[in-house]
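Where a number appears in this text, it was derived from the coordinates with a stated rule and is not lab data. Since the model is a prediction, treat every value here as computed from it, not as a measurement. Cβ atoms are built from the backbone, for glycine too; each structure is taken alone.
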Structure P
Amino acid sequence: MRILVVDDDERLCSVISRGLTEEGYAVDTALDGEDGQYLAEINSYDLVILDVMMPKSDGLTVCRNLREGGVEVPILMLTAKDAIPDRVTGLDAGADDYLIKPFAFDELIARVRALTRRQAPTRATELVIDDLMLNTVTRRVQRGDRVIELTSKEYAVLEYFMRNPDAVISRGMIEEHAWNNDFDSVSNLVDVYIRRLRAKLDDPDTPSRIETVRGAGYRMRLA
C-alpha cells in the first residue's frame, strides 16, 4: 500500500515515514500543503496523513480541495489542537479520522490499518487463494501448514497480487503500489522481488503461483 504523509515538521515527517516504511508501506512525503495537494492529485494513494497547521496551504484547505476535486482517498488529520470544535471542523472538511499530537506510533498504525480496511469490500483481513493464506492484521503468510517468512516489501507485493487474483498486473502497477516516488523505474527490482516470492512460495514440483504474462507483466494464478 502507498501512503502520502504531509507535515511541515520535517523531523516528525521523517519519523512517520520511516516507521510506515518499516511496516511495509510505500511512503511519499511533502512538507507543505501545496506540494501535498499536488501529490495527492497526481498519484494514487491508499491513505493521506495530513497535518492541519502548515505553510502555503493548511491541512483543512487541502482536505476540502481534494474532496471538491473528487479525490476520495481516506484522509487522517494530525493536529495539536484537541478541542472538540477543531475536530468537528476537520471531519466536516472531509477527513475520515483525527489524531491528536503527540501520539503513540502504535495508535497511528492501528488507525492506518483501520482506514485502509474501510476503502472497499476487497479490504478483507484474510486473503485466501487455494492453500495460500495471508492475514493482513498479523501479516502471517502460510501455504498449507508451512509458515512463510517475508520481508516487508515482499509482503506488500504479495498482498497486491492476492487482492487482484487472476488479473494481469504490469511492472508499472507493482512499482506504483509498493514503491514511492524515489523508485528507479528502469531497474529490474520488481523482477527480483517476483523471483524471491516464487522461491519462498512455490513447491519445486508444481507450477509457480505467480505466472509471467509475456509482454504484459504477471498474474496470480487461481488454480
Structure Q
Amino acid sequence: MCGRFTLTVDANSIQQAFPWLNLPTQEMTPRYNIAPSQPVAVIPNDGKHRLDYFNWGLIPSWAKDPKIGYKMINARSETLAEKPSFRSALKHRRCLIPADGFYEWAKLPDEGQKTPHYIYHTDKTPFAFAGLWEEWFSPDGSLIKSTTIITTEPNKKIKPIHNRMPVIVKSEFYDLWLSSEHKQYPELKHIFDPYPGEMLSFHQVSRKVNSPAFNSIECIQNL
C-alpha cells in the first residue's frame, strides 16, 4: 500500500519535472509526512494541466457518507475495472499525484515492531503516482474533490520491505494517463507495471514518521 509520502522540493524542481504544468502562484511548503485525509497536490485529467489540491481518500459520487474516503486511500491496479468504487473513475477521472518519496514499513528480523523506510528517486527528482479522482456533493451542496493512489506489486528492490508499492507513472505515459478521453483498462494496464528498482533508493528512517502530526525534515533523514 501507500499510506504516507512526501513532496519537499520547491516549485522550480516540480516545473522541471513537469514542464507543461501550470503551477499555483502561492509558495509551496515542503511536506515531509503527507497522510490520508489531508489535501494533496494532484494534476487531474481535465485538460487544463494545472496543479490542484484534493482530499486524500476517494469518495465515490454515490457515497452516502464522506467517511468512506478513509477506506479508499489506495486502489489495487489489478481490480480497478471490477470495483464499483473505482471503475468509472478509471475510465473518466485519472490524475497524477506529484511526489518525491514515499514510506513503507518493514518488519525486520531483529526488530519488535515495523520499521519505516523512505523510498525515493536515486537522483532525488520528483515523480508522479497514478491516481483517480472524484467529485462528491454533500447534502448542503458543498463540493469535495478527492483522490486515491493506485498500487501494484513491488519490484525486486521493494519486495523485502513491503508486498505492495504505489504505481509510479513513467514520463512517457503522462499524456495517455492524463487524456480526457474515455479509456478502458486494457489500454492502461501497462502503466501499472512495477517501477524499475534501479531507479529507486531507500533507507531506514525514524519512527517519528508514524505520527501524521510530525512534519519535519527528520522524517526523511537516514538513521
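Looking across P, Q, the calculation of distance in nm of label points 7 Å out along Cα→Cβ at positions 116 and 148 that yields 1.8 traces back to P. For the read-out relative contact order in percent (Cα under 8 Å, 6 or more apart), a value of 16 was computed from one structure; give its label from P, Q. Traced to structure P.
Structures P, Q were shown, and helix-only ellipticity at 222 nm (-39500 (n - 2.57) for each DSSP H run of 4 or more, over all residues; to 500) at -2000 was computed from Q.
Assign the value 20.1, calculated as mean count of other Cβ atoms within 10 Å over residues 36-43, to the correct structure from P, Q. Computed on structure Q.
Which structure, out of P, Q, was percent of Cα pairs over 27 Å apart calculated from, if the result is 37? Answer by label: P. When you work out mean count of other Cβ atoms within 10 Å over residues 52-59 for each of the structures P, Q, which one comes out largest? Biggest value here belongs to Q. Once distance in nm of label points 7 Å out along Cα→Cβ at positions 92 and 196 is evaluated on every structure in P, Q, the highest one turns out to be P.
With FRET efficiency 1/(1 + (r/R0)^6) of positions 100 and 156 (r between Cβ atoms, R0 = 25 Å, to 0.05) coming out at 0.65, pick the structure among P, Q it was computed from.
Values: P: 0.30; Q: 0.65.
The structure behind it is Q.
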